[in-house]
1. Which structure, out of 1, 2, was Rg/Rh (Cα atoms, Kirkwood Rh), for residues 121-160 alone derived from, given a value of 1.13?
2. FRET efficiency 1/(1 + (r/R0)^6) of positions 25 and 337 (r between Cβ atoms, R0 = 25 Å, to 0.05) was computed and gave 0.00; which structure, 1, 2, did it come from?
3. Determine which structure produced the value -23000 for helix-only ellipticity at 222 nm (-39500 (n - 2.57) for each DSSP H run of 4 or more, over all residues; to 500), calculated from the coordinates; the candidates are 1, 2.
4. For distance in nm of label points 7 Å out along Cα→Cβ at positions 41 and 265, which of 1, 2 scores largest?
5. Identify the structure, out of 1, 2, from whose coordinates relative contact order in percent (Cα under 8 Å, 6 or more apart) was calculated to give 6.
6. With mean projected area of the Cα convex hull in nm² as the yardstick, tell me which of 1, 2 scores highest.
7. On distance in nm of label points 7 Å out along Cα→Cβ at positions 49 and 217, which of the structures labelled 1, 2 is highest?
8. Determine which structure produced the value 3.1 for distance in nm of label points 7 Å out along Cα→Cβ at positions 73 and 89, calculated from the coordinates; the candidates are 1, 2.
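Readers should treat all values here as calculations from the given coordinates under stated rules, not as data from a laboratory. These numbers come from a predicted model, not from an experiment. Cβ atoms are built from the backbone, for glycine too; each structure is taken alone.
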Structure 1
Amino acid sequence: MSKADVVIGCFYGDEGKGKVIDYLAADADVAVRATGGDNAGHTIKIDGVKYAMHLIPSGILSGHTTGVIGNGVVLNPGVLLEEVANLRAHGYDMGRYLKISDKAHVILPYHRLLDAALEKARSAKIGTTGKGIGPAYCDKYERSGLRMEDLYACDFKDRLRELTNSRQALICFYDPENTAVRETLAFERVYEGYARYAEEMEPFVCDTLTYLHKALEEGKKALVEGAQATLLDIDFGSYPFVTSSNPTIGGVLTGTGLSASDIGEVYGVIKAYSSRVGEGPYVTELTDAVGDRIRELGHEYGTTTGRPRRCGWLDLVALKYAKRVNGLTALAVNHLDTIGKFDKIQVCVAYDCGGKQTEDFSTSLEFLNQARPVYQELAGGFGDLAGVRSFEELPLAAREYIRFIEGRIGIPVKFIGTGAERTAMLVRE
C-alpha cells in the first residue's frame with residue numbers, strides 16, 4: 001500500500017507550490033486538492049504557456065495524472081468549467097482525468113454577494129477576495145449548504161429557492177445600497193444556470209474517498225496539493241486575518257478522507273524571502289524601498305486578485321512554527337535567484353517582544369503587533385542562477401544561505417527554485 005505525499009505552504013501563500021507540485025506530479029497517478037476554493041491559485045508555466053489553476057489540481061498538467069477535487073473544497077461551478085474548457089483547448093482529456101467529490105460544497109451567487117456585503121460592513125477589513133468562500137463554509141458548518149450530490153437530488157430546486165430567498169434578505173440587511181441584488185438572485189435564472197452546471201459536471205462527480213483509498217491500496221502514487229498556507233489557517237493562522245478553511249495537514253485529512261497513516265512525505269514550500277496579500281500582521285514586512293525592490297524583482301502580484309503583495313525578509317520563527325504544525329519532512333525554497341540579487345540578505349531568527357527575545361511563534365494579534373524581527377545578516381550577491389543544474393554548482397553564498405535555513409529548522413531543503421520556468425528547479429537527493 002502506497003502513501004500520499006503532501007505539499008503545503010508555510011507562510012501566507014503564493015510561495016510557488018505549483019512548481020514543486022508539477023515536479024512531483026511527473027510520476028504521480030493522482031493529485032488531490034483538499035481545501036479552499038477559487039480564492040487561491042497555482043500558476044505554472046509550461047512551454048511558454050501560463051496556466052493559472054484555481055480549482056483543478058495543477059498536478060493534472062502532467063498529462064497522465066488524475067486530478068481530484070476533494071470534499072473539503074468549496075466549488076464555484078462557473079470557474080471550474082472555465083478551467084475545464086481551457087485545459088481541453090490545450091489537449092487535456094478531462095473526461096478521463098478529472099474527478100470531483102460528491103461531498104464538495106457548492107458556491108452559489110448569494111455567497112459572493114454576501115461576502116462583499118459583509119466586508120463592506122466591517123470597520124476592520126479582513127481583505128477577503130470576495131469569491132464567496134467564507135459564506136460557503138459558513139453554510140457548510142451551519143448545515144444549510146448544498147453539496148455536489150445535492151445538485152442531482154429531487155428536492156434541489158426547492159432547497160435552492162429557500163436558500164436564495166433567505167440569503168437575499170441577509171445581503172440586503174448588510175448592504176441595503178446594493179440595488180442589483182434582486183436581479184442577480186432572480187430565482188429562475190439562478191436555478192437554470194445551476195441546472196446547466198450540474199449537467200456539465202455530472203461526468204466528473206463521484207465518491208472520491210473510496211477512489212483515493214483504492215488507489216493507495218493498488219500501490220498508486222498520490223499527491224495532495226495544499227492551497228494557501230499555514231499562517232492563513234482558520235485555527236492556526238493570525239485569526240481573524242485568515243482563510244475559511246484548514247490549509248494545514250489537518251485539512252488534508254478532513255478534506256480528502258485520507259487517514260494519518262496514509263501520509264508519506266510532507267513538503268513545506270517557502271520563498272527565499274516572504275510575502276503576504278491582504279490585511280493582518282506580518283512581522284518581517286518591509287514598507288521601504290527594499291520591500292518595493294523585492295516585489296518588483298519577484299513579480300509579487302496575486303494570481304487570483306492581481307493585488308500587489310506585501311514583501312519582506314525570510315522569517316525562520318514562522319517557518320519553525322509551520323514545521324511543528326504540519327510535521328514537515330523537507331522544504332522547498334523558491335525564488336533563490338530573486339533574493340540573490342541583494343548584496344546582503346537579512347534573515348529573521350527571533351522576535352523581540354517587549355524586550356524579551358523568543359524563537360517561538362504565536363498567533364496572538366497582541367503578540368504579533370508588538371513583535372520586532374531580530375535579524376542575522378548573510379552574504380548575497382549570487383544573482384542570476386540560470387543554467388545551474390545542481391546544488392554543488394550554486395555560488396558559495398547561495399549554498400550557505402540554504403544550509404543556514406536547514407541548520408535553524410532541522411529538516412533538509414530538497415527543492416530549490418532558481419527561476420520562473422518549470423525546469424528552473426534543483427532537486428537534492
Structure 2
Amino acid sequence: MKKLATLILALMAFLPAFAQGKYGTGQDSVDCVTNLNYYRQYLQQNDMADAISPWRKAIAKCPPAASQNMFIDGARLMRWAYTQAKDAQRRSEILDSLVNLYDVRAEAYPKNAITSMNNKAIDMVNYKWRSNEPLVLFNHLKRVVDMVGSKTSPMVLATYMQTGVDLYKNGLIEPEVLMNTYTDIAGHIETALAENTDEKVVGQLVGAKQDIENKLGESGVASCDNLVALFTPRYEANPDDKATLNTIVKLLGNSECLDSDLYLAAVEKLHGIEPSASTAYYLYKLYSSRDKNEEAAATLVDAIERCGDDMTKAADYCFELGSFYFKKQQKYSEAASAAKKAIELNPKLAGKCNLLLGTIWASVPCGGNELEKRAKYWVAVDYMNKAASADPSLASEANELSAQYRRYFPQQADAFMYDVQDGNGYTVSCGGMRESTTVRTLK
C-alpha cells in the first residue's frame with residue numbers, strides 16, 4: 001500500500017502538465033487521475049475489494065472522455081459487487097448502475113456503442129435485470145436491438161422475443177406489437193446470417209431463428225386472422241418489398257393459411273421478383289389447394305427445373321409431381337415418368353417411387369381382350385416386389401397390394417387361348433406406358 005501511495009504521489013507531480021482537458025479542471029482533475037491510477041493498480045492485482053472504492057471516486061470526478069477503460073473496468077467491478085451483495089435491494093441498485101454505465105459509455109464512445117449495448121443486454125439477461133418488471137425489460141431490450149440490429153447477440157434476441165411472448169400472454173402488449181417484434185428479430189437474424197461465415201456464429205443464429213419461430217407459434221398470436229390483418233396493409237403499401245414478402249410467405253405458410261388471398265398474392269409477387277425452386281414450389285402448393293391443377297403441375301415442373309445441382313430436392317419434387325399427376329389428373333404416363341426420374345436423381349427414393357409405379361399400373365384403364373386388360377397387374381406386382389426389396393419399411397404395404405393384384409391375374413385357360421403360358425415374356429402397352437414383364441396365371 002505504501003509503494004502504491006508513493007507511486008501515485010510521484011505521478012501527481014506531473015499533473016499540471018496534463019491534468020487539464022479530458023481529466024477535468026482544478027482539483028477534480030487531480031482527484032480523477034489519482035483515483036484512476038489507484039483503482040487500476042488494485043485491479044491489476046485482482047484486488048476487487050480495494051479497487052472498487054477508488055473506481056467509484058474516479059467515475060464521480062472524471063469526465064467520461066477521461067478513459068474508456070474506466071467504463072469497461074467498471075462493468076467488471078459492478079458484476080463483482082453484485083455477487084457480494086446479500087440484500088436484494090442492493091443487488092437491484094447495482095444492476096441499475098451497471099445498465100446506466102453501459103449507456104454512458106455508448107454515448108461517450110459512439111464508435112464502441114454497439115459493443116457496449118450488446119454487453120449491456122447480455123448482462124441484463126444474465127442477471128435477470130428488472131425480471132419483476134417485464135415491460136421495462138422489454139422496452140430496454142427493444143432499444144438495444146433497434147440500435148445494434150444484426151450485431152445483437154442471438155441470446156439477447158431470443159430473450160427479447162420470450163419477454164414479448166410473456167407480455168402478450170398476460171395482456172400487456174397488443175398482438176401487433178409482438179408480431180412486429182418477431183419480424184424485426186427475424187430480419188436481423190437473416191441479415192446476420194448473410195454477413196457471417198463463422199460456423200459457430202451461424203449455428204447460434206440458426207438456433208435463435210428456430211427458437212423465436214417456436215416462441216411465436218407457442219404464443220398463439222400467429223393466427224391467420226391476425227397475420228392477414230397485420231400484413232395486408234404492409235403488402236398493399238409496398239408490394240415489391242422482398243423482406244415483407246418473405247415474412248408474409250414464411251409466417252402464413254407456417255400457420256397453414258393457404259386459403260388466404262394475401263398468401264397467394266405474396267407468393268406470386270415474390271416468385272415474379274426473385275423466382276426460385278422454393279417460390280415455385282410454394283405456388284404449386286397454393287394452386288393445388290385451390291384445385292388449379294394445370295397451374296399447380298406447371299409450377300411444380302418449374303420448381304424441378306430450378307433446383308439446379310440440388311438433386312435431392314429435385315428428386316423429392318419429381319416424386320411429388322408423379323403423385324400429383326396420378327391422383328389429381330389421372331395422367332398415368334406422365335406420373336410414371338416423374339416417378340422414374342425421381343429414382344434416377346435419388347436412388348434412396350426407389351422404395352416409395354416403385355410403390356407409386358405399381359399403383360399407377362394397377363389403376364390405369366387398359367383396353368383390348370381379356371388378357372390385355374389383366375396384363376397390367378403383372379407389371380403392378382413387379383413394381384411392388386421392387387418396392388419391398390428397396391425399402392423394408394414398405395414391405396408390408398407392398399406385399400399386401402401384391403396379394404390384391406394377383407387375384408386379377410388371368411386364368412390359365414384364358415392365357416392358353418391367347419397362345420401365352422406361365423413364364424413367357426410379355427410386353428404390356430397401356431395408357432401411353434410400355435413395360436416388359438413375365439406371364440403369370442391363376443390355376
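1. Going label by label, the one that fits is 1.
2. Source structure for this number: 2.
3. 2
4. Answer by largest value of distance in nm of label points 7 Å out along Cα→Cβ at positions 41 and 265: 2.
5. Clearly, the read-out refers to 2.
6. Comparing 1, 2 by mean projected area of the Cα convex hull in nm², the maximum is at 2.
7. Largest value of distance in nm of label points 7 Å out along Cα→Cβ at positions 49 and 217: 2.
8. 2
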